[in-house]
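See the structures that follow.
Coordinate-derived values only; no laboratory data. Computed from a predicted structure; not experimentally measured. Cβ atoms are built from the backbone, for glycine too; each structure is taken alone.
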Structure I
Amino acid sequence: MHAPHTKRPATKKSRKAFWLKQLHMWHWMSSAISLIGLLLFAITGFTLNHAADIEGSPVVTEKAAQMPGAVLGQLDAGPSGGKGALPKPVATWVEENFPVKASGAAEWSADEVYLPAPRPGGDGWIAIDRASGEVTSEITDRGWISYLNDLHKGRNSGGEWSLFIDVFAFACLVFAATGLVLLWLHAAKRRSTWPLVGAGLAIPAAIAIIFIH
């Protein structure tokens, strides 16, 4: 009768192979998630660095409309000064008639309600005459490059884009951290690894110390 086989403990080599497999998996997964974002941020990093040279000509669009009396009456209960959101029926009407989001804080006065409407790649505003119901707007479009630059900075891009940037930043952190460990594991066979990593740190540090004051 044969003695039962006992499970051998994992060897150092098998443990290393396991963690190497895990690192490769997390490295390629994080690179896949962050790939398009990295391309976007790399391109817009260049366009932002040369914004004065490639800035487009802004296009300004003006529009006017008459707010129905039933909707205009919703402003009667509003304040005569300060800041506050538009009543929901007013905000809905504004968004249906003008290419803006009306969820931001408006500036109220006794005669007028002024709603700033900044956006990526442009700007805008809506003005509502509280007496006559006349609504005027001005929308400025600075082009696609300005739009992408503002996405890079997270300027006037909303909470959903802000959440995307957080997720993207975490994916980049995982990508960089797993890449660093993989460099460490393979460094013995690639002697140029740490000199190149050191250069990646030393070059920007030297430029900052010597040239930026």
Structure II
Amino acid sequence: MTMHTIFQPNSRQPRGGLPLLYTAIGIAFIIWYFLFAVDGTPFWIVIAAATFTLGGCGLFVFPDTLKANGKQWLKFIGLGVAFAVVLYFIFAVGYQIAKLLPFGPDQVEGVYSTREQASPSTIAALLLFPIGPGEELFWRAWVQRAFSMKYGPWKGFLLSLFFYTVVHLSSLNLTLIAAATVAGAVWGLLYMKVGHIGPGVISHALWDATVFVWLPFT
């Protein structure tokens, strides 16, 4: 399985086609609205259940998503770790910039406010699985791949990045929206270049746990 075979139009169409895809994206918008805009939503429970379900649906739609041999997975793990490190330092610079903005510090604190709902070990475990991997299996391995098969690799990348960004708008947090856009672009380009979701899954899971629990910025 290579980038050429999974992203080119007229390759094997996903189960359920675009109607199922748009339905899933609509469900994601509803869930993320409750996560960000409805007070009292148990953030970690809801996002863990949502990413587990949506990511699992992505595997159902594209059963070959995780297919790779042991040597390939070693490469994917290495790439994933490397990109997690690169993203962390990108966001470390972004955090310094955010602190200079009038609204920056408060918005960064807003991103971290959900840590009050669970212990650090619980949050880290949920970010490592299912949240980080589930987001990649949904937004990249299903949404981006399906759009790419329909419209071509670059349009597929841009469409998936658009939806991944817009789903965070209900947070009304410009820092979070910018972070989602930057990280989503990196993981989307990584998926498009490598042609396998493995590096993105590893990178997303490790980066999430690092910025939220292991080496947070606040």
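Quick look at the numbers
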read-out	value
When distance in nm of label points 7 Å out along Cα→Cβ at positions 38 and 102 is computed for each of I, II, the largest belongs to	I
Per relative contact order in percent (Cα under 8 Å, 6 or more apart), the highest-valued of structures I, II	II
Comparison of I, II by mean count of other Cβ atoms within 10 Å over residues 46-53 - largest value held by	II
Read-out log10 I(q)/I(0) by the Debye sum over Cα atoms at q = 0.17, 0.21, 0.31 Å⁻¹, for residues 142-189 alone, computed value -0.63, -0.74, -1.03, structure in I, II	I
Value 48, 35, 30, calculated as Cα extents along the principal axes in Å, assigned to which of I, II	II
Given 4.6 for distance in nm of label points 7 Å out along Cα→Cβ at positions 150 and 198, calculated: source structure among I, II	I
With helix-only ellipticity at 222 nm (-39500 (n - 2.57) for each DSSP H run of 4 or more, over all residues; to 500) derived as -18000, matching label from I, II	I
At a computed 1.86 (Cα Rg over 2.2 N^0.38 Å, for residues 22-109 alone), which of I, II	I
Structures I, II, by distance in nm of label points 7 Å out along Cα→Cβ at positions 62 and 174: label with the highest value	I
Which of I, II leads on distance in nm of label points 7 Å out along Cα→Cβ at positions 54 and 94, largest value	I
Identity of the structure behind 0.95 (criterion: FRET efficiency 1/(1 + (r/R0)^6) of positions 30 and 134 (r between Cβ atoms, R0 = 30 Å, to 0.05), calculated), options I, II	II
